[in-house]
Structures are given as C-alpha cells and as structure tokens.
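The structures come next, written out as structure tokens.
Read-outs: derived from the displayed coordinates by stated rules, not from any lab. Since the model is a prediction, treat every value here as computed from it, not as a measurement. Cβ atoms are built from the backbone, for glycine too; each structure is taken alone.
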Structure 1
Amino acid sequence: MLSPPSSVRPPPMHKICSALLLAAAIGFVLAVAWHDRGMAVDDAYITFRYAQNVLSGHGLVWNPGSVPCEGYTNLTYVIGIAGLGALGVAPTHAAWGLAALSLLGLGFLFWRATCNAGRLAPLAIAPAMLVLLNADLAVHASRGLETVAFAFFAVGQVVAVARICGPGATGTRDGLIAAGFGCLLYLTRPDGVLLTASCGLVALWLVWREPPRRRVLLLAALLWLLSGLVYASWKLWYFGHLLPNAFYMKAGGASFAGLRETTAFLTDYAPLWLSGLIVAILSIWQRRRAVVRGTGGVQRDISSVLAIAVAVPWLAYSAKIVHEIGFAHRFVWPLAAVLAIGCASGITSLVASLPVRAQRGWLLAWAALGLAVFANFSSLGQQWTKLREPRAVDPYTSMFLRLGDAIRETGIGPQLVLYCSHAGATPYAAGVHHVDPAGLVDDGYCGRTPAEQRARYQAGLQLDVVAWHLFPASPGARSFDEDPRARTSTYLNRWVLGDDPDMDAGVRHAAAKEDLAQRKAAVFAYMVLLRDHATLVGEMNNGVKRWRSFVYVWNQSRYREQLLQSLAPRMDVPAAAVDCDQWPR
C-alpha cells in the first residue's frame, strides 16, 4: 500500500468511485491520443528508423552498414517498437500502444495512492485530474515519443522509494522494485539518472537512522549503480562514448537556454505546484510529530516530499538545456505527473490522521475535484471537439514523409545520399543514406567530433539530394546585402535571421552566439553553395509559416538527370514558381 490505512475503513463505494473517475479520464485521453496518432512528430521517426534497423538485423545504427551511432535517447522505446514491429505492428501504432500501457500504469498508481482516502477521496484525486485532463497529456501520448513512459517510470520510482521510507515493513522486494524503476528511467532517457539520484539521496537522508530501511535503500542504490556500470561499459564498447549525440546539441553551455520554457511550465501548472508545496510542508510537519521517540519509526508517507526533492534539481536542469521542439512542455512535463502522485499520496496520508468527524467534509472534497476539472474545462472542450473532427496529421511530418516517398519512388533510394537537417520522417520514408548536418544522428557532424575531423568528413561527402531551408543565392551576388532576393526577403530577415516568437528554441540559442553580420555571412555561404553546386527542383510546402524545405539535386550526382526528372513532378511548388520573399501559404 502507498499510504497508511484510514482510522475508519473506507466504504467500498469510495474506492469504486475513485476507480471509475480515473478510468473515465484515462479512457478519454486514450481516445484523443488514438484519434491523433497521425500527429507523430518528426523526432519520433528517429526512433522508428532505429527500431527498423534493429528489426532488420543492422543493429543500433542510423544508416545500414555504418558504425553504431547513438542518435536516439530512448532505448526502451527503440527496443519496444522493434519488438512490436516483429509482430507486425506499425511504428505509430506501436508507439501509441506503449504510451497507452504507460498511461494505464499511471492510472493504477494514482488509484493506489488515493483509494484509502475514505470519503475525502475526491480531494486526493484532484491533483491527478489536473494532469490527466490537461491537453498536454493527450499530446504526449499521440506524438510517438517516450514522454508518457518516462513519466510513468518517474512516478513509479517516487512511489517505490516512498514505500521503503513509509509506514509498514519493507524488504528486499521493495529494493528490487525501486532499482528496477531507476534502471528503466535511464534506459528511457539518460537524464533519468538525475531524477533517480535526487530521489534516492533525499530518501537516504530521511531514513539514515533506521537501519532496516537504510539497508533496503542501499541495496536498491547498489543494484542501480551496478546495472548502470554494466550499461555504461556496453555503451563504451558499442558506441565508443557515453553521452548520446543529442547531449551536444541541447547542453546549452554556460547559458540558461531553457529558462523561458521552464518558467512557462511553472506558470501553466501553478495550481499543481502550489498544492504540492502545501501538501509537502504539511507532510513534513506531521512526520516530525509522528516520529516515535527512541525507535525513530516513520509513520507517514513521504511521496510529496520526494516529489519536491525531485522537482527542484530537474527544474534547474531544465533551465539549462535547449528545449528544441519543446511542444507541450516536452522535456519538463513528466514533473507534472510526479507532483500529482506526491500530492495525491500526501493528501491520503494526511487524511488518515484526521479525526473521524473530518470525513464529513466530503462535500468540500468534491468541490476541490470540481475545481480541478474546471481548471481544464477549456482543454476538455477542445479535445472533445477534436474527437468529432477528421483524424489530424502533423503538417511538418506529413510534408517530410511526402518528400521521403518522392525520393523512395525514384527506385534508387538505397543508392542515394540525402543531406538534410530534419533527421526523422524523410530519411525513414526514403530509405536512403542520410547525412545530418545538425549532428544528431551523424557522428561526422556531432559536436563531440573535433572540428578538423568534421571538415574532412564534409569534404569527402558525395551527395545526391539536398533538402534545405534556404533558397539559392542570386546569380552573380557576392554578399547577402548585394543579393536583391536575400536583402528583401521577409522570410530570411524576419525568420532565418530574426527572432520570430515561433522559432525553435535551438535555433534561437544558436543565433544568440553570433551577431547579425556573422549570421548573414553564414546564411549566404550556404546560399552560394546551393547556387553553384546544386539545381533547385522545387519546394515542399507544409501549409503553415515555419521552416521552408527547398529540394535540390547535387550537380555532381551520377543520378542527376534521373532525379531531376523523377522529383520535379512531386514538388508542391515548381522551381520556377518559388517565392523567395514570403512564406508559403
């Protein structure tokens, strides 16, 4: 059990109502996520391609036949999707299935945390509803990424460690469960190490004077460390390094690149934060009162304290990293689930210490639950409306897939080399050898690779197709300001060189390192390269104002004529009709 039993055994009806409310919320989220399964983002196709290569026997590689490359950050999802793929399940459906299982796991943990709150169960359920009914959860469950699974493992970690530190006997089995969740966290996302370490250290400090609990925690920590060492050794042997390529893109250096996104998360989930802090403070106060002098016996659940202990370092980490493509608080959102379980468990534990007459306040408990639902009223309305509309598709990903399909249908996809920075849907659909100048899935361009080695790698490339966000320089132009198309293009000046509020955080962070003249020179150098060494085939239009995708065939490609003839009819905008000034509509 996650919390001590109430002084009055709760009527079965309250447990039933708790289960029904949670089941209804989870069922609604799953329905919305299934409806939006076509919204799988471009990054999800990185996982899909790795899973595809594992399933085909190539191993954890981005390009079949190449050396292993850790361009993913979610090994559990890669293996899970590959396993379901062996059963014939499509990647998007497999990703939804894994998210659904994780969501059901979250629902079960929420129910276990609140089912003993007696007539005040609605009050305990309210924090869970702040998370379950928020549109962010349905977004994460439908985008094909590991976010919901990571949240489930994080919640499981907090619950397992709290059980060791809480009321009742504890043993080896509890230590194994805590260690297991810790391992799943770092296998799902490397930064899960921070969450497990902060949770474990705080818990160890709390129970240091209680030998039985201390031994179980130390056992869990030892198993977690040993498994981590084995995993690290395997990574060094298999990849040659410990950190994934994404680390070198998102580390952020000495700046606080994610401060804006972290602040936005705190603002959007303010009711949950405030509730969590209040419950944690009350739990600490009651725990101090309930310690049995001379024996040090712990009498209260500490999930709420552990949730805050986990959240503080994670928020500091979030403020440091680059939140590139950070939709719906992508990188920090799992904290919402952790705070909700801490708050729910804390309320249940506090209720157990109340006198029987306090159980008569069930009307206030239902009012609190109503407020939690009302806080998401607008979100619920939008999601309900969405269910009644045709199935949605992500405009960027669908455009990337269409470009990949066009390349694959040339019939020579496996022989081609594609150069583009969106390392997801296009190379997945095209089945080509992909070169990623961003360095996410390409060790040759990774920030870990020395500059001179990157230069040699680039000089030795033999390209066929290039998809880039820049149009070619004007004939004869020698600088950005001398180029009439570049100088007057609102697309270049307001978006590529400016600071549009919709611009990806990663691009903003990179642009902040250079002044305008440097950025103009770098942009124009690419435009000249495309003008002098490639032929513009046309533009793929995603239908909204965002990064544009101009498609080129490299002039030195041995398949040049075949590619020009095959790709030109598949372009949304022919080369002659490309508008260099405005965004496509």
Structure 2
Amino acid sequence: MSDSRDTTARSAPPAGASRAPTHREILTIIGGLMIGMFLAALDQTIVATSIRTIGDDLNGLSLQAWVTTAYLLTSTISTPLYGKLSDIYGRKPFYLGAIGLFVVGSLLSGTADSMYQLAVWRGLQGLGAGGLMSLAITILGDLVAPRERARYQAYFLAVWGTSSVLGPVVGGFFAGADQILGITGWRWVFLINVPLGLVGIAVIMRVLHLPALTRVRHRIDWAGALALVVGLVPLLVIAEQGRTWGWGSGRALACYAIGLLGVVAFLVIERRAGDDAILPLHMFSDRTFSIGAAANFVIGVGMFGGLATLPLYLQIVRGLTPTEAGLALVPFTLGIMIGSVTSGQAISRTGRYKVYPVIGTALMAAASLAFARLAVTTSWWEVYTVSVVFGLGLGFVMQPLVLAVQNAVSVRYMGVATSSSLFFRQMGGTLGTAVFLSILFSTVGDNIATAVRDAFSTTPFQAALTDPAVLANPANQAVLTALHGGAVPSLDDSSFLSAIDPRLAHPFLVGFAQSVDLVMLVGGLVMLVGIVLVWLMPELPLRSVSGIQGRLDEEATRTADAPTAGPDATSPDATSPDVTGAAQAGS
C-alpha cells in the first residue's frame, strides 16, 4: 500500500464532518459494493439458464419472455433516476435502498406461485438492480481520484465477467435439483440473493461513512421521469417482443408511436428543467460526454448482440448444455480480467486512457469478424482464442469509457455521468440483442433449407435416409417428414437436434452456424463504427482529486463567493418547498 494512494483517496472534510476513509476502508467498501454488483450481474445469467424449468413448474412457459422483460424495463428506467437522485441526496441511502429492493424482490420471486406473480416480483428486483452497478461505480468515483480509479474498477469488471461464467453453472445446478433443504430447486435461483444481499447491506452500513455536503435547492424532475417511462417502456417492450409480434404488426406500430412521443416529450421537459433535469441536456455540449454516450450505445449494440448469439452457437451447434456453455466462456472471462487489470494499472501509472478503448474496440471488431467464420467443425482452440481476444477488448473498453465521462463533467454530476454511460450501453445492448436475434432467426430457415439441399448430394446423408435404424427411431420422424415436404421443426425448441441421428442433424447445424456467422459479421461492422467514435473522443488530463474532494472544493469556492448576509440557495438554513434533503456524498 503506497502513501500516494491513501492521499488520493482521502478528502479533507469540513468542520464537523466525518473523516474520509482510509485505503483499507476503501477496499472494505469495494468489497461490499462488489457483492451488490455480483447480485445484479449474476441474476441476468442465472435466471436465463433456469427459466424453462421455472416456466414448466409454474405452468406458464409461454409467458417466460415477460419475466425477462419486466426485469429489463425496471432496471433500465431506474438507472438514470438513481444517478440523478444520488447526486442530490447522497449515494449511501440509495445504494442501501437498491440492495433492499433487490433482496425483497428476490425473496418474493422465490415464493411466486404463477408466472404473472414472478413477472411482478422480477420487476421489483429490476428496480433495485438499476442502482446496484451504476451507484457502485459512482461511489468509487467519490472515493478515488480518476487516475487511481481505473485500478479499482478492474475489480468490478472481474465480478461482471465471473458472473457470466458462474450464472449458467449455478442456474443449471438449481434448476436440475428437485429440492434443496425442502424447497424446490429453481426457487434458490432467487433465494440465494437474500443472504448475499444482507451481507452487502451490513458491510455498507458499517463502513460507508463519507463527508456530508451542503444542503442545496433542487426540484425533483417528476415530469421528466414520467416522460422517460412513457418513452422507454414501449420501446423496450417491442425490442423484447418484436420478433414474436412481428416488427410491422399493429402492436409494434403502437409501441413505436407511443415511444417516439415519450422521447420527444422527455427532451422538451429536460430542456426546460435545466440543471434539475434527470439528464441535463447541456451535458451533451461537452464532446467527451456526447461522444462517450454514442460510443457506449454503439459498443453496447455490438457487444451484447454478439454475446447473445455465442452461447446459442455453443449450445445448438456444438451441443453443449447451458452449464457446459458457461464453462466454455471461461477464456472470455479470462480476457476481460487481463484487459481490465492491465489497462487499470497502466492508466494509474501514465494517466493516459484513450488508447485503451481504441485498441479494445479494434480487438472486439477483429474477434467478431473472426467469429463470423464459425462452423460446425471449428476447432475448440480457435473458439477459445477468439473468446480471449473478445474479452481482452471488452476489458480495455468498459472502464476507460466510464472513466473518461466521469472525468469530463463537473463532480456535481458524477452520478448522472456514470448512470448515463451505463444507461446508453444497456439501451444499445437491448437494441443489439433484439436486432441480432431477429437477423439470426429470420435467416436460419433459408440457411437450413440450403444446407439440406446441399446435404442430399452427400453420401452420409443419403445413407441416413435409407438406414433402417434411422427410419425406425421415433425421434427422427419429425425431420424425415420435413425432408419430404412436411413442416420444419421449430428452433424455438432445439432439443430435437440432440436426439436425432447426427447425419440428419448436420444440415440444421450448418444452417444455424451460417446465421450466427451473419450476426457476428454485422456485429463486427458495428464495432468499426465504435472505433471511429472512441478515436474522436477527446483525452482530457485526469483530475488528481476524488469526487468528494472535488465537491468540497466547489463548496468552498461557492461559500467564498457567496454574500455574507441573508439566506441563499446554498445555505444549510435555506428553506423551500423544493428542498427535501441534504446533498451528501453518502453519509
């Protein structure tokens, strides 16, 4: 532990304020924050693995998409709200509230008796999840100066990568168990969050004591919040349900129209709200913030779109179980950890950060284009090597982009800057997943048909069509019927591919791999746009003080410039209907 890190992390509190945390206390706080981030990150993958088992048990498999959509809606919409409100009233109460909502939502989800109940409780979970990741990164910004911050952010990114591997493994274990301690196995997918969340609450309550800042006058932008809900809910719903409804259906058109009206209303309201806006529009006049928002969105499209299809390739084309597919992503996680730790250490040493998102997006583009060559027989060493490269690029990109935006804006907007970065990335990921899965499933039928026609000219396929054992096996009948002009089995349930004769399954696998290749190609082209954006982003000198110290310095400047007599907008004694709490850094 170096003295410089302690000095960077500490802030000189005003008289009467609690002392700033030491470096050891920062590490303890980060441990508590990592628990919260782990809960949010793990939940996305652990539920995806077990949702089919849950749907079967609750007699509502057809409603499974709404369970996912409810969580996505509330977590996405609440993210910018947490950022703005924590800038006004402090981080600690909102972070504790986020964990509390997530724990309560998890407990209720574990007791759900129907898919409708589960969707409601998952929505409550999402309200908490929206603050877990954004506030954790924001609190770190309060504690540590930008130059040192990247080193600590590597821990958070490692948590995110680890959860992507553990999620399918843990979810598969719980979903496959009939009962654990007398409780149905899948319910532990949610109940496991309760003790972990309580530990996180205990740690944060005990160690997170930051200097209180001066009371300020603020309006809560309720109109902007309502417009944000009206704008985003229909757009997120159509992104999730569009492939099922049809992108040009009546319901889809209604969602487009309502969402567009909501977004326009949000922009008008935010313009009028000024500094009180949930997302102050004047921040977009800063090139780093505006280009960072665009880069986060574009990288989210390419990143999440590609990551949504790689597990499908592993499970459908290569025949891995969800648990095995999770373990197959270990090289990807290894790449994330190497990239995040390497870039964090280098940024701390040199103070230069722009080079890493440039290299990172280039690596992700190259990996996506390499994945566009995936085939049924692609060697595992090639899959693993490209996965490491993709993860390495992701590790180079994620934390420096957030760091750049945090460093560019006033420390008063630390929460807004952080939450907006994650918000635009999540919106890009939602759009990317929707578009790429649509590309995948809209092309897979034609690709399979072409692969089947090509297979008819091969000796192994012809031998399978005349093999008595193949003809007598009931598992092959649906495919044999399709080959003679009948209905083609739906890939919405691809389990039949593992049961039929491998020679009959081969053209299906070839066709699916070709559609995955197209998705990866589009993802690589999107990442090329990301390279241009991060190249255009200015590189500003990193501030040498933490967020807390920066806000204390701003307060000292305002106090020195303020009139000596009479109450004013920044006085602790100023009262107004708009003043509802103390603007604190977290105490």
Can you spot which of 1, 2 the value 67, 24, 15 was calculated from, given it is Cα extents along the principal axes in Å, for residues 416-479 alone? 2
Value 49, 25, 22 of semi-axes √(5λ) of the Cα gyration tensor in Å was derived from the coordinates of, among 1, 2, structure 1
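Given a value of 2.9 for distance in nm of label points 7 Å out along Cα→Cβ at positions 344 and 424, point me to the structure among 1, 2 it was derived from.
The value was obtained from structure 1.
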Value 18, calculated as relative contact order in percent (Cα under 8 Å, 6 or more apart), assigned to which of 1, 2: 1
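Given a value of -18500 for helix-only ellipticity at 222 nm (-39500 (n - 2.57) for each DSSP H run of 4 or more, over all residues; to 500), point me to the structure among 1, 2 it was derived from.
Working: 1: -18500; 2: -25000.
Of the options listed, only 1 reproduces it.
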When FRET efficiency 1/(1 + (r/R0)^6) of positions 24 and 264 (r between Cβ atoms, R0 = 30 Å, to 0.05) is calculated, the result is 0.55; to which of the structures 1, 2 does this value belong? 1
